[in-house]
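*Asks:* Given below, in the form of structure tokens, are the structures.
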Structure I
Amino acid sequence: MDTLPKLIGPLYHGTRDTAGRAILREGFRRSRSRSYTGTGVCLSESLTVAYEYGMYETAGCVLEAWLSPSARWTDRFDGKAGSKDAWDDFFVRSGIDAIRAFGGNVWVVWTPGVLVSVCRLSHREAIRRLCAEFDEDGPACGYNAVVSDYASIWWKQDASDPNLTRFPDHHRQLSERLTRCVGRPHSLKA
């Protein structure tokens, strides 16, 4: 019988490659500037979301991290939606380490030390996992940035995607990358 507590994740963080190397060397840190989620570290259960922020095509990367089983987290955020400091105020008030928000699309981690087993995904591994998520989500799911372009090619919807029809070299490069990383440019379900 397995009685050991299990890590929570994987959670993904997309960032610039240089920032990713610093995180791997020194660990995650809260931001000095506020975003809509305050100063906590933002991650996602979805690789497709993280890839938008860590596009390898533009010197980015995706880190995979797991939340310690001892982390205190919630998916109930009671902050004031309009307040700039609502997320940070909630963390200070509650003593919680992390919040799972927006159905897991965003995890905000206030206590970076609860993120364990951090590694950088290779571009090949990131592309393979993107395609697995595409297959799980189906062809009707929408994405942003280059993830949308990959999904259009994967689902054979590239002829109707203006990013791909207007920029044929971009289309060719992404198709070649899919073939190199996954072994084919299209889903077997397409």
Structure II
Amino acid sequence: MSEAQSPKKKFNLNLVQVLDLGCGILNQAFIKQPANKAKALLKELKGGKRVSLGALTLSNKSEAGDVVDSLEVPLSLELDYTEFKGPGFNHPAFDAALRAMLNQIAQTLRAKKDLNILTNQETGGALVHQPGVIRIGEQHNVMVIAIEPGKKEDIILRLMFVDPDQYESLRKDDGESGTEA
């Protein structure tokens, strides 16, 4: 069936709402869970597995506020830690970085400040630049989250460690910034 025969419905994705929901799910999946369950989930992610987080229901509403149509979109989680610096990427390091990032996002949302969302016009993805910064010994690491459309009409939350050397404040750190892991 061609696209002309099967028109795709357009839904507006509110990135702030998706981010808020995603952060709540991450909080439940890693911080509120017993450590053994959070470690098992991290092990799956470290193994390159995409983990299902459930589904979002996107709705189009009429001007009166009635739901005209809706679409259920699978939501999943991936981890990219290829730019993690130093030895020993483990649960305590991941947990500290995740908590720092979630805290940064929560503070920004509460203050109703700009989330510094960088969008990729080609993929439709968005990087939320609210970094979770940790320090292990003398080495910094930085975690951010991206919201990306998947290939099968799904949404992927991708936790990523990015190169800490791109942050000038971390290169000339006096030992005061970041969370010690």
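Bear in mind these aren't lab numbers, they're just calculated from the coordinates by the rules spelled out. From a predicted model like this one, the values you see are computed outputs, not experimental measurements. Cβ atoms are built from the backbone, for glycine too; each structure is taken alone.
*Asks:* For which of I, II does semi-axes √(5λ) of the Cα gyration tensor in Å, for residues 47-102 alone, calculated from the coordinates, equal 27, 16, 9? Please list the in-between numbers first.
*Replies:* On the way: I: 27, 16, 9; II: 38, 13, 8.
Going label by label, the one that fits is I.
*Asks:* Using mean count of other Cβ atoms within 10 Å over residues 95-102, single out the structure from I, II with the greatest value.
*Replies:* Largest calculated value belongs to II.
*Asks:* Out of I, II, which one gives -8000 for helix-only ellipticity at 222 nm (-39500 (n - 2.57) for each DSSP H run of 4 or more, over all residues; to 500) as computed from the coordinates?
*Replies:* Going label by label, the one that fits is II.
*Asks:* I, II: which one has distance in nm of label points 7 Å out along Cα→Cβ at positions 63 and 87, as calculated, at 1.6? Don't skip to the end; give the middle numbers.
*Replies:* Numbers: I: 1.6; II: 6.7.
Traced to structure I.
*Asks:* For mean count of other Cβ atoms within 10 Å over residues 23-30, which structure out of I, II has the highest calculated value?
*Replies:* Sorting by mean count of other Cβ atoms within 10 Å over residues 23-30 in descending order puts II first.
*Asks:* Determine which structure produced the value 1.7 for distance in nm of label points 7 Å out along Cα→Cβ at positions 31 and 167, calculated from the coordinates; the candidates are I, II. Present the calculation step by step, with values, prior to reporting the outcome.
*Replies:* Numbers: I: 2.4; II: 1.7.
Of the options listed, only II reproduces it.
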